[in-house]
Structure 1
Amino acid sequence: MIQQISVIAFDADDTLWVNEPYFQETEDKFCSLLEDYLPKHSASQELFKTEMANLDLYGYGIKAYILSMLETVLRVTGNSVNPEILHKVIQYGQEMMNKPIELLDGVEEVLQALSGKYRLVVATKGDLRDQERKLRNSGLEKYFHHIEIMSDKKEKDYHKLLKNLGCSPDHFLMLGNSLKSDVIPVLAIGGHAIHIPYHITWEHERIDYNVEDPRFYKVDSIREILQHLNP
């Protein structure tokens with residue numbers, strides 16, 4: 001049982017609702033667009049390379065993804081692309097933004113169980129307007145004391161969040177699907193973290209080592225976090 005927790009923060013994408021499958025679905029369509037120029041696996045590698053190069057400039061989210069797709073198209077085609085392909089890329093991005101919100105199994109049940117007993121927070125990366133839209137359309141906004149849409153999830157970002165919340169690290173618990181973003185930096189500042197794996201993980205969020213820490217827990221589903229708390 002995790003003791004003395006007063007604030008529980010939830011990642012949003014692939015923790016509260018479906019997200020990464022939409023990116024993978026769009027990437028597959030994007031790579032098919034470029035088949036006259038590159039094999040699919042090469043187009044995927046080129047897109048990821050562009051995303052990583054642009055991360056500090058654009059940050060995370062669908063808008064950044066669209067810009068990286070457009071830049072990749074122009075680069076791999078030597079700026080000689082049919083404008084219809086660029087139009088398709090923009091269309092793909094708009095389709096992603098208009099996807100319905102699909103809550104993951106057990107999410108609302110858990111929020112109901114914890115609401116009123118802890119301060120519940122959303123702490124997520126991504127584009128401000130898009131994440132606000134998803135949270136509004138999810139129907140979950142009523143459960144949260146605070147919403148923090150972060151430019152990144154590193155130690156300094158969590159320090160800033162905790163300062164805003166007036167919460168010490170030992171009273172803070174972060175829940176999310178990414179070890180890299182939701183677990184490791186929180187443990188580093190003295191907080192608690194629970195990893196809830198999702199069946200698809202973006203390559204940038206993967207790590208190649210095991211996390212060992214007495215304040216780290218792993219569950220198979222969001223419902224299992226209740227076993228570690230006192231709701």
Structure 2
Amino acid sequence: MTETTIALVTGANKGIGYEIAAGLGARGFTVGVGARDDQRRDAAVAKLRAAGVDAFGVPLDVTDDESATAAAKLVEDRFGRLDVLVNNAGVTGGMPQEPTRVDPAIIRTVVETNVIGVIRVTNAMLPLLRRSSAPRIVNMSSSVGSLTRQSGPGGATTTGPVAMAYPPSKTFLNAVTLQYVKELTGTNILVNLACPGFVATDLNGFRGVRTPQQGAATAIRLATLPDDGPTGGFFEDAGDVPW
């Protein structure tokens with residue numbers, strides 16, 4: 001057992017996930033870089049270590065049960081517990097996604113990663129999180145999943161184009177997260193949602209207006225909450241995101 005705070009970030013080989021890992025590492029965390037691509041994962045770990053981060057690689061495909069189980073065993077064998085889980089891995093499914101034209105297979109693929117993948121990894125890691133003195137779970141959502149913003153007068157400008165897979169997957173994730181909060185009430189596990197904003201990453205063809213470092217800020221804050229911090233919240237840099 002180590003006294004260092006142990007974190008695992010999924011999809012951490014690039015973009016926002018990488019910057020979350022870097023930010024936590026800069027705060028003295030030992031950070032697991034969860035990624036399915038061996039070369040990209042190894043490159044990210046090497047880059048983080050060169051920057052002074054105590055990073056280690058975690059082979060992890062969030063769509064695969066055996067991969068999630070193996071990842072949990074790797075963390076358990078090495079550290080005996082997990083303090084922070086950031087469920088960051090996600091896909092958009094590509095465009096177009098108009099409801100009348102979308103291929104249902106695209107929706108299945110997006111939900112498998114963005115929702116079921118979070119459930120799969122969270123459940124695999126929960127036994128290790130329960131061993132922590134201050135466990136934190138951060139699920140990376142998006143304000144495009146806000147029903148309030150989608151249905152409001154500015155919905156077209158605040159939640160992006162019509163898309164049948166990605167925004168609803170984030171709405172689904174928000175609801176799933178609240179179910180975890182309800183079940184874990186009375187424990188010391190704080191579970192929250194983070195919106196990174198419109199960040200320039202390959203997820204959106206680098207069309208975003210924020211940097212990955214800016215997009216990582218809210219997740220880092222939620223991953224380092226004090227014991228009396230909130231749980232069951234949906235946050236962005238400016239504060240609460242309406243449901």
When mean count of other Cβ atoms within 10 Å over residues 12-19 is calculated for each of the structures 1, 2, which structure yields the highest value? 2
Which of 1, 2 yields 19 [relative contact order in percent (Cα under 8 Å, 6 or more apart), calculated]: 2
Can you tell which of 1, 2 yields -0.52 when log10 I(q)/I(0) by the Debye sum over Cα atoms at q = 0.11 Å⁻¹ is derived from it? 2
Mean count of other Cβ atoms within 10 Å over residues 52-59 computed as 18.6: which structure among 1, 2? 2
So if we calculate Kirkwood radius over Cα pairs in Å, for residues 108-195 alone for every structure here (1, 2), which label has the highest result? 2
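Values quoted throughout were computed directly from the atomic coordinates according to the rules given, and no laboratory measurement underlies them. Since the structure is predicted, the reported quantities are computational estimates derived from the model, not experimental observations. Cβ atoms are built from the backbone, for glycine too; each structure is taken alone.
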